[in-house]
Structure P
Amino acid sequence: MDHHVHRNARLGPSVLNFDGWYYVTPYVKRQKNDMADAEAICEAVIRPNMHFVAIKCADQQAVLMLHRARDLLVRQRTMLINALRAHLAEFGIVAARGAHKLRDLCGKLQGDHLDIPDVARVALLSLVRQMEGLEDEIVGLDSKIQAWHRRSEVSQRLATIPGIGVLTATAMAATVADPSQFRSARQFAAWLGLVPRQNSSGGKDRLGRVTKMGDGYLRKLLVVGATAVLRRIRDAQTQTAEWVRRLLEKKPARLVSVALANKTARIVWAIMSKQEEYNPA
């Protein structure tokens, strides 16, 4: 068994859900082999301060599969869009940025309105058909995620937080099976990799960039949501809006969006652990 322990790695009748392979690595002695790995896992699991990931139910695992499948299809669609733009640029045909602009260009390509060789048109139309098929699949997955969101009380409460939509709410509700395993909101934000990396010694605090540890998918959703909030926060009259505006006066927008994502993660933990509604005040 590899010491990079999977979340659902099994050893005997119990499930050893370690929160990261780095908790087991220090217990591996000298050479790495299956016996040494198993011994390290057995040693790590009996440590009193070891961190574990709460076991998810089958329904939560299922909706996370929807998210992972959707994320894969979105990345494949982006690859096709980039390929189409690059191939058309070879013939001097350039479309404005944005998916809707590329759809207009695809319509002209299908309608034989572009002056390109027939052989190139066949290749490009093949990419267009692949892209349209992916879009249909993504829409179908979105509808399944939306249906799960309507059945989940936790997801609906999370969706009331600014910067959190259906995707982020359902991903959070499905991933965080037991919020009580985190001692505080800061520990939850640290688990998501949204706190500065520490290199402190001798009583002197040295903070660097965000650690980017934990679940990268959840972190991405939170940062994207925070970026969307920044675009429409200038006229808001909430405490968070005032805090963001003060930060924007002295910090770059990207740094502020990560800081807002950190704040949003803490609000998520508070709502999930206390089972309360979101209060803007």
Structure Q
Amino acid sequence: MSLARRWACAVLGAVLVPWTSQAAEPPGRQPLRSVGSWHYQLQAIDADKLAQHDVDLLVIDGLGEPENPVTADLVTRLKRRPDGRTRLVLAYLSIGEAESYRAYWQRTWEKAKTRPAWLMRRNPSWPDNYPVRYWNPEWQELTMGLVTQVMAHGFDGLYLDRVDVADEVERGGPALADRRARMVAFVDRIARQARSARPESVVVAQNGLPLAGERGYLDVIDGVAIEDLLCAGTGRLVPRAAQRALSLLEPAVARRVPLLSVDYLSHPKARARYVADARKHGLVPFCAASRRLDRIP
């Protein structure tokens, strides 16, 4: 059965469940269900162009770039579509990696003698990024400060990246089940912090699909975003990989959790094929031209 058909069955089942059982839904899930198009951009933000881009949801870097910081005025402007209607604007925030180009970064952290206990070795795929022991109190306090900072700009909520660090088990570290449970608790804490500033905050988590089966996780987040699910950058459907990933999302489908999909393709035919496949599987697609996420396709 396709994800779209399973989603339809889940929706039908939800109609038959008493209303009281729906009370535990996170506050931002219903607004997120109305999203049919979205755009994801972390670099080279052009406020004029982005404000004119007619999509239901925008995801931008919550901290901004050093030469182009995020302001409350920018967020307010982006919330208004060209025809005057409002849209959701979420702040991207990496909670499983520290980034050396951020204002919070300290050069002493790169030296072995002064490296904080929560900082791990550099990510070889992204040299400016460092996975973290996200359960460490110091990292969590740093993250809570960032959540407060970005929510003060007026964002509608958060787009949390690198929750999948929970599945990157380090030698001698906590067991996988413990790491996943600690990530669920961390995401819960972040969501509570965001909702203390804005009760209806939307919280979307990117990747980390096994977490969908963890107790309490789907009670906290409003949506899941998945990278490289269908095409994995090839422009061709990847049936086995997609099937495995979609099976992990079945608990989310049963709860009618909105699913966003992002792939990175430049060829027009490949992009069109990806969008069609994503919608067929009940996903809301976005196709970026490159992993830099620095332009409107």
Structure R
Amino acid sequence: MLVTGLSGAGKSTALRALEDAGFEAVDNLPLSLLGALVQSGGPAAGRPLAVGIDARTRDFAPRPVLDALAELRARPDVDARLLFLDADDEVLRRRFTETRRRHPLAVDRPVLDGILAERSLLAPLRDHADLAFDSTSATGAELRRLVQDSLAEGLRAGLVIAVLSFAYRWGLPREADLVFDVRFLANPHYVPALQPLTGRDPEVGAFVEHDGGFAPFFDGLTGMLAGLLPRFEREGKSYLTIACGCTGGKHRSVYVAERLARWLEARGREVNLVHRDIERRGDAAR
């Protein structure tokens, strides 16, 4: 996928979206190196490749880009396409003004001069593009979602979820996006037979589930996540850490984290389960 377009129209956002979806992304590659990059057995072997090319690229001109694209399309082992990012002139001018960036074709001239010059320069690429996205009224998240939905269907890795148990006595985990306090549940620590066990043991799990507050809490938690996770993905979030905390980080939080991880996996989610404080002992680790 060759990605080009007007400066400020979202080429970098499109490349990042493709990279997050599984493409190998390379920006501003000299055209002379393009053929070598896509050779069989090269650095992109086994992965789709997205290459950003625009007016900043060394030896850039529309005709060499189209010639390189034609050579790639002639190869039986390559499916080559051209994506063009566009936006209205006034929107592009406002974006450059707001970010205080210089236009690559208007270093010592008004921004609008550079936009008009670049639009004229890139017109042949716009005419030969397989796909053209207009970002005039799109936010960064909306453009990212459009690119992934259109070009990376089946490749997107999806939301990477970490479920973490922890002890409040050792502090909140800084990496957590969502934190749930399960100290309201009956504490197995005060049952002598359960004290040496952890939330991984079925006896502790049975004790926690016997608490009348567990079932409505867990139903509410999973019901909320069922609605949140697709929304996080649509907004382009790649990582989510869900933390469950109790006093000692050994019984209640561990069991709730285990149950939550199983619930997520049963719905096709890939989960990284971590019990941060399960091995800590009293004040010895403070």
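Every read-out reported here was derived from the displayed coordinates using simple, explicitly stated rules and does not represent laboratory data. As the structure is a prediction and not an experimental result, all values here were calculated from the model. Cβ atoms are built from the backbone, for glycine too; each structure is taken alone.
Can you spot which of P, Q, R the value -12000 was calculated from, given it is helix-only ellipticity at 222 nm (-39500 (n - 2.57) for each DSSP H run of 4 or more, over all residues; to 500)? The correct label is R.
Given a value of 0.9 for distance in nm of label points 7 Å out along Cα→Cβ at positions 102 and 190, point me to the structure among P, Q, R it was derived from. Matching structure: Q.
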